[in-house]
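Quick heads-up: structures coming right below.
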Structure P
Amino acid sequence: MKTIIELILRLGTVDRRWIFLVIAFVVLIPLFFPMGLPIRATPTTQQVYDTIDKLPHGSKVLLSCEYGPSTKPEIHPMTLSVLRHLFKNKHKVYVTCLWPDGQFLAEEALDLVGGEEYNLTYGEDYVLLGFRPGNEAVVKGIVSNLRKLYTIDARGTKVTDIPMMEGVYKFEDFDFLFSASAGYPGTIEWVQYAADPTNVPMSTGTTSIQVNEVMPYVSSGQVNGILGGMPGAAEYEALIGVPGVGTSGMDAQSIAHLVIVLFIVLGNIGYFIERNRSKKY
């Protein structure tokens with residue numbers, strides 16, 4: 001017991017840089033070697049999964065990417081997971097972008113999941129329509145006349161030459177919308193100007209800080225569930241059975257929190273031991 005007490009007291013004299021090093025170490029290890037800590041899906045994440053899973057095979061799904069490099073750690077993992085779920089169920093995926101950076105991130109996700117993992121054919125199984133400036137005006141344009149807004153895709157191919165564009169002229173021609181959104185324009189604009197007026201079902205994935213802003217639309221039934229930040233991405237990865245960046249990120253976060261709490265507890269124990277000793281003298 002005396003040895004343990006002395007060890008705790010000695011920790012109080014350790015250079016704080018060693019503590020920073022320990023925290024950095026416990027954060028990095030799960031990122032490279034995911035531990036697979038238990039993850040339980042929240043009801044809103046489960047709702048997104050169930051909505052997509054119940055779509056008839058071959059459904060036309062519009063995926064809109066509204067995020068950039070700064071929010072990539074939170075949003076991109078859920079985009080990858082949703083794409084895996086959609087392609088696994090043989091859906092046709094059409095990708096638009098309300099943010100200019102979203103086009104490059106969407107292309108990266110499609111190349112990885114659609115091209116490398118599922119070996120699908122561009123133009124037949126998925127298409128990247130790309131970015132158009134105009135914020136909510138783009139949403140309104142897709143609702144009224146998509147062909148007028150998108151005459152070519154992100155690769156410069158005429159939409160009339162893309163096989164999977166046959167029969168797609170406006171928003172109501174889609175069976176489902178998923179908005180991967182980090183802010184304006186994004187989820188709220190899709191609800192107000194597209195999904196709600198046309199009754200096309202939609203779900204969304206947002207940054208953690210946006211969840212409270214979007215939750216009223218989920219509660220009212222206008223949005224079928226929400227993936228909230230990296231936790232939501234990790235939960236969705238668990239549901240589809242494919243661990244990814246979201247899972248490893250949550251592993252790192254959980255272990256880091258555990259180590260920080262341990263240091264706080266040991267620090268307080270050391271403080272009370274020192275205080276009791278000083279009272280004796």
Structure Q
Amino acid sequence: MQKAAGCPGGRERKAMRDLESIRREVAECDQEILRQLERRMNCVNEIIDYKKATGVPILQPNQEKRQQKALRALAAGNQYEDEMLNIFESITEMSKKVQAKALVHGNIALVGFMGVGKSTVCTLLKQMLAMDSVESDEIIVQRAGMSINDIFDHYGEAHFRDMESQVLKDLGVCHQTVISCGGGAVLRPQNVETLRQHSRIVLLTASPETILSRVKDNDDRPKLRGKKNVHDIAAMMAVREPAYIAAADVIVNTDNKSVLQICEEIITRPIAFGKGQNA
């Protein structure tokens with residue numbers, strides 16, 4: 001038997017397309033992907049509009065889990081399974097950012113007394129909305145090269161407050177960021193004005209009993225040294241309360257609520273009720 005010309009072992013080789021025709025097909029695929037991505041993002045905005053209009057919860061982590069499970073099932077066994085799932089992970093993050101832009105104009109600044117849950121809420125908001133997040137106290141510690149307790153001990157509270165004011169000014173360059181502020185950040189009017197230039201200020205509150213239960217094992221709060229009891233915490237809160245309330249665009253009580261419930265209130269109360277409403 002005569003071997004096929006140019007084919008070792010006589011096997012026929014599939015005709016190879018020329019490079020330019022392959023590139024044209026890639027470009028056509030890219031155009032279609034862009035069209036479908038735009039369609040998907042439009043659907044995300046439509047979902048947000050529907051939820052706003054009907055009161056359906058904005059944050060639905062279980063729905064996200066169902067979508068991820070369905071995608072894994074669809075991609076299972078595909079030769080590009082890992083790559084496809086990585087791409088969809090990025091698409092999901094970008095969809096969250098589209099959602100965040102529809103819900104939050106600028107930043108979210110979380111303020112309130114120590115132990116009300118600012119750091120915990122900050123973490124979940126970042127996760128659910130794919131926003132950036134910063135902790136003002138962490139930045140101060142990094143810049144000083146020492147703990148907040150050590151700053152208070154070596155340089156005094158006034159020095160710490162000056163550093164805090166500078167950090168809040170520097171955060172003015174942030175956008176679509178959740179900012180967790182220190183417990184005394186809004187006691188200085190200049191800090192409130194700084195935050196208002198770029199952030200919706202959300203005051204988180206809790207009862208003295210709740211706060212004590214959250215901070216009793218934490219020794220990183222110099223203002224609570226020797227005052228970890230309900231009476232002293234209540235007294236400190238009463239002194240700060242007028243400044244907190246004056247600064248707040250939105251007030252959310254965190255007692256007996258899950259972190260998800262608190263986050264839901266933060267992003268929906270301004271939509272439904274506007275400035276200064278209590279939860």
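Readers should treat all values here as calculations from the given coordinates under stated rules, not as data from a laboratory. Bear in mind the structure is a predicted one, so any value in this text is a computation, not a measurement. Cβ atoms are built from the backbone, for glycine too; each structure is taken alone.
Identify the structure, out of P, Q, from whose coordinates Rg and Dmax of the Cα atoms in Å, for residues 27-66 alone was calculated to give 13.6, 42.
Numbers: P: 15.6, 41; Q: 13.6, 42.
This value belongs to structure Q.
One of P, Q was used to calculate distance in nm of label points 7 Å out along Cα→Cβ at positions 43 and 187, giving 1.6; which? Let's see the in-between values first.
Details: P: 1.6; Q: 5.1.
So the calculation was done on P.
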Query raised in the report: Suppose you compute P(r) over Cα pairs in 10 Å bins from 0, in percent, for residues 35-170 alone for every structure in P, Q: which one lands on 11, 40, 38, 9, 2?
Result: P
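One of P, Q was used to calculate semi-axes √(5λ) of the Cα gyration tensor in Å, giving 47, 18, 16; which? If you can, show how the numbers build up before the last one.
Details: P: 47, 18, 16; Q: 51, 22, 18.
Value 47, 18, 16 for semi-axes √(5λ) of the Cα gyration tensor in Å corresponds to P out of P, Q.
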Query - Source structure (of P, Q) for mean count of other Cβ atoms within 10 Å over residues 203-210, computed value 20.1 - result: Q
Report summary line: Computing relative contact order in percent (Cα under 8 Å, 6 or more apart) for each of P, Q, the value 19 comes from structure Q
Report task. Given a value of -19500 for helix-only ellipticity at 222 nm (-39500 (n - 2.57) for each DSSP H run of 4 or more, over all residues; to 500), point me to the structure among P, Q it was derived from. Result -> Q
